[in-house]
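Since every read-out is calculated from the coordinates, none of them should be taken as a lab result. Model, not experiment: these values are computed from the prediction. Cβ atoms are built from the backbone, for glycine too; each structure is taken alone.
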Structure I
Amino acid sequence: MITMRIKDMFFDRHVVMAAVDNAKRKVLSKAGAFIRTAAKTSIRKRKGSAPPGAPPYSHEGSLRRLILFGYDKPNDSVVVGPVGFKKSEAPNVLEYGGDTVVFRRRGGKLTSQKVKIAPRPYMAPALEKERPNLPLLWRNSIKKG
């Protein structure tokens, strides 16, 4: 007969929690980067307007350039989306559709017109495209030390 005793088993809670927090931050940051890349690449540089339901076209590149991501530590989440559009609802209107005012220059005169924009989503499809790959990011995320 074999008898085994484990005395004074030690579990360093702080070390384990730090490893989990570090892994979580890295995985969520990677997920944010993948979603951002998918959103940016879905926006093509073309003239005119994209058809409703398709990602918007880029005319000068600011929407693509301003899609960023960041790890939100207090909420243990990652935030991905366009930033830096001061007083502009353009990114939101493109994603969900809605009413907005369009300014046009006609004959040297600036005119405004209220228009209804059909949705041209780019963030939600990017998330859906990357969703199947997200669980795989957690594989081997905590290194045994």
Structure II
Amino acid sequence: MKKLHFSIFMSAPREKVWEKMLSDSSYREWTKSFNLAGSYYKGDWSQGSKILFLVPNPDGSGEGGMISRIKENRLYEYISIEHLGIIKNGVEDTTSDEVKKWTPAFENYTFREKDGGTEIVVDIDSNEEYAKMFEGMWPKALQSLKELCEK
């Protein structure tokens, strides 16, 4: 497992950045850097809750994505997502050998007040296969989030 680290400064208060990052409508906007078809989630961000991160299959045959749990949520400070499995064609998988190779994996967001704005630090566990792809996508996604927050 490879650890990836990204950060960006936004000229906006932590509360606004938190809200834009996690609310349904703006989440769909800034995550287009990961999938042009649109990413979305089902569930909520409260600690301990199950949350599904989804994308529609291009052929309309259902959804694909990740099965996750909110491991920790400290309002406006920190959120930790524990990825537990995948969804293929609408079917959840947390037990296959493919999934067991990389789970659990964590995606953590830290929100820091800095210079009158907010710095977001993103730490991600990634398998080697996807690390290079994420290294290209995450900076673009964070830039999109910055643009939403600084409007």
As an exercise: semi-axes √(5λ) of the Cα gyration tensor in Å, calculated from one structure in I, II, equals 49, 15, 11. Which structure is it? I
Which of I, II leads on distance in nm of label points 7 Å out along Cα→Cβ at positions 58 and 122, largest value: II
Identify which of structures I, II gives the largest calculated value of relative contact order in percent (Cα under 8 Å, 6 or more apart). II
Structure (I, II) behind the derived value -11000 of helix-only ellipticity at 222 nm (-39500 (n - 2.57) for each DSSP H run of 4 or more, over all residues; to 500): I
For distance in nm of label points 7 Å out along Cα→Cβ at positions 74 and 106, which of I, II scores largest? I
